[in-house]
1. Given 0.25 as the derived value for FRET efficiency 1/(1 + (r/R0)^6) of positions 39 and 119 (r between Cβ atoms, R0 = 30 Å, to 0.05), which of the supplied structures I, II does it correspond to?
2. Of the structures labelled I, II, one was used to calculate distance in nm of label points 7 Å out along Cα→Cβ at positions 15 and 31, giving 2.0. Name it.
3. Taking Rg and Dmax of the Cα atoms in Å, for residues 47-102 alone from the coordinates of each of I, II, which one would give 14.0, 42?
4. Given a value of 1.20 for Cα Rg over 2.2 N^0.38 Å, calculated from one of I, II, which structure does it belong to?
5. If you rank structures I, II by distance in nm of label points 7 Å out along Cα→Cβ at positions 79 and 111, which sits at the top with the largest value?
6. Given a value of 2.0 for distance in nm of label points 7 Å out along Cα→Cβ at positions 7 and 87, point me to the structure among I, II it was derived from.
7. Looking at structures I, II, which one was helix-only ellipticity at 222 nm (-39500 (n - 2.57) for each DSSP H run of 4 or more, over all residues; to 500) calculated from, given that it came out as -10000?
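Derivation of every value follows stated rules applied to the coordinates shown; laboratory data play no part. Worth saying up front: this structure is predicted, and the values here are computed from it rather than measured. Cβ atoms are built from the backbone, for glycine too; each structure is taken alone.
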Structure I
Amino acid sequence: MDAKTPLLASQRVVQVCLFLVAAIALFGGALQMYLGEPETAPRLDNVHRFMAGVYFGSGLIGLWAALSIRQQKTLIFLIALSVFLAGTGRLVSISQVGLPQPTAVWLGYLIPELLLPWIMVVAQIVTNRSSAASAP
């Protein structure tokens, strides 16, 4: 599929999801890198800022995947899995230590992390099947 061919609707769905994931990870990663976790031990602040860098980096990968959506296949599934695992980590945290305040912010992170991966996987499966059906 060349750059002049319009995107399939399923590709556009994945692309929008990737842009959302990228925005959340870039903003969240940058913010957490800046804020750190100063009310704890230096070791935990260090790990927190390290993970903020990983979070920011995953946002860059999501942005690149969204911009190069025509070439992406397996990477979409890997990004969806990593986002879902991140949401699962939040669920474990909530079950162990409770929901942080303000709850709307943390649910605003959690809900897309649990829903967007499923949307991405289904849309990418549709894209892959459409691409296979139209291949010569």
Structure II
Amino acid sequence: MIAIIRISGMVDVPKDVEETLNRLRLRRKYACVVAREKPELKGILKKIRNYVAYGKLDKKTFVELIEKRGQPLDKDKKKVDAEGIVKEFIEGKTEKKLSELGVKPFFRLHPPRGGINSKKHYPKGVLGNNKEKTNELIRRML
């Protein structure tokens, strides 16, 4: 699984990059999306790497993300079963999306505690592929 977090805002973003971010449902700053690793996703990430932070997401962080920031599609429900959703998403043999599991397909996060260097790429800042550091970044944003 790959977590993709939009870091840059909406001003001066090229039209084709904005279209790609909208299709991924990253319409506002600090929005997060979880996707399965696919060959098509590599091209998408290459195109938007100057506007997002992304990296591998572990199961523990994914459960925490759904518990704290996951919103149910059904307005009547108050809570979501994070463990069940993660298990079904990871181990599901079909290509089930989060919206089919009863959770909104994106997460709205807070700005990270401790701040970030949002204009530089990974070792010095957060843009681009953060590899395993993505889990730490998401925990700071919950």
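1. Numbers: I: 0.25; II: 0.50.
Only structure I yields this read-out.
2. Answer for the origin of the read-out: II.
3. Here the read-out was taken from I.
4. Considering all the candidates, the number was obtained from I.
5. With respect to distance in nm of label points 7 Å out along Cα→Cβ at positions 79 and 111, the highest-scoring structure among I, II is II.
6. I
7. This value belongs to structure II.
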